[in-house]
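Asker: In the part that follows, the structures are each spelled out as structure tokens.
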Structure P
Amino acid sequence: MGRDMNSQVLGLRVAGIIFGLMALAQFIRLVIRPEVMVAGHRMPLWPSAIAVVILGGLSLWMWNLSKNPKQ
């Protein structure tokens, strides 16, 4: 059972890191403000702001769950 908990904690931490890196990438996009074209149309920046909040929240949630996996 101890081994199962360790793999669950590891999985939550890996997910937290991945979500955190994605949030960081979106935040960098907001700071640098590159021009992103999708099918000939300029992609606005506001979806990146929403993504930072959502992905950052998911990252924090995964880290909190990894500290207390029984809750």
Structure Q
Amino acid sequence: MKKIDARGLSCPEPVLLLRRALQKGEDEYVILVDNGAAKENCLRFGEYQGYKVEIEAGGDDFCLHLKKKA
């Protein structure tokens, strides 16, 4: 599972980091973001790429778990 720490970055950088990681074709990823816009954009991009996305909120940070849909 690939872990991406995109905290402190504003859009579109978190989505670009996620895009680069998804090109490797792994089945699971975790991306950490710290703002609502990055959370929503990474959520939509992950779903568009065929991943199921679950979100955990912790304080100001969001942890998005992406798993490839079967």
Structure R
Amino acid sequence: MANSVENILNEAMNLRPSERAVLAQRLISSLSAYDDDIEAQWLELSKQRFEELKNNSIGQISWEEIRAAVKKS
């Protein structure tokens, strides 16, 4: 199973950002434990992160850096 997840992830990373966003939303929506409270929390976190990026109070990390760090752990 892990192999198929990795294959799907690799294919998904080749999508345009807007397509990945749609895919992510559809995956999240498919979870049985998904509810409006979780969506509200994600929305609030997204707004917070956007403001932090806009105000340069946090730095950006590339996908390659994140992936390398995950593979190390």
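Throughout, read-outs are computed from the coordinates displayed, never taken from laboratory work. Keep in mind the model is a prediction, meaning the values are calculated, not measured. Cβ atoms are built from the backbone, for glycine too; each structure is taken alone.
Asker: If Cα extents along the principal axes in Å comes out at 31, 20, 19 when worked out from the coordinates, which of P, Q, R was used?
Answerer: Working: P: 53, 18, 16; Q: 31, 20, 19; R: 38, 31, 26.
Derived from Q, not from the others.
Asker: Moving on to the next point. Supply the structure label, taken from P, Q, R, corresponding to helix-only ellipticity at 222 nm (-39500 (n - 2.57) for each DSSP H run of 4 or more, over all residues; to 500) with the calculated value -10000. Present the calculation step by step, with values, prior to reporting the outcome.
Answerer: Values: P: -26500; Q: -10000; R: -23500.
Comparing all candidates, it corresponds to Q.
Asker: Can you say which of P, Q, R returns 3.8 when distance in nm of label points 7 Å out along Cα→Cβ at positions 24 and 40 is computed? Let's see the in-between values first.
Answerer: Values: P: 3.8; Q: 2.9; R: 2.2.
Matching structure: P.
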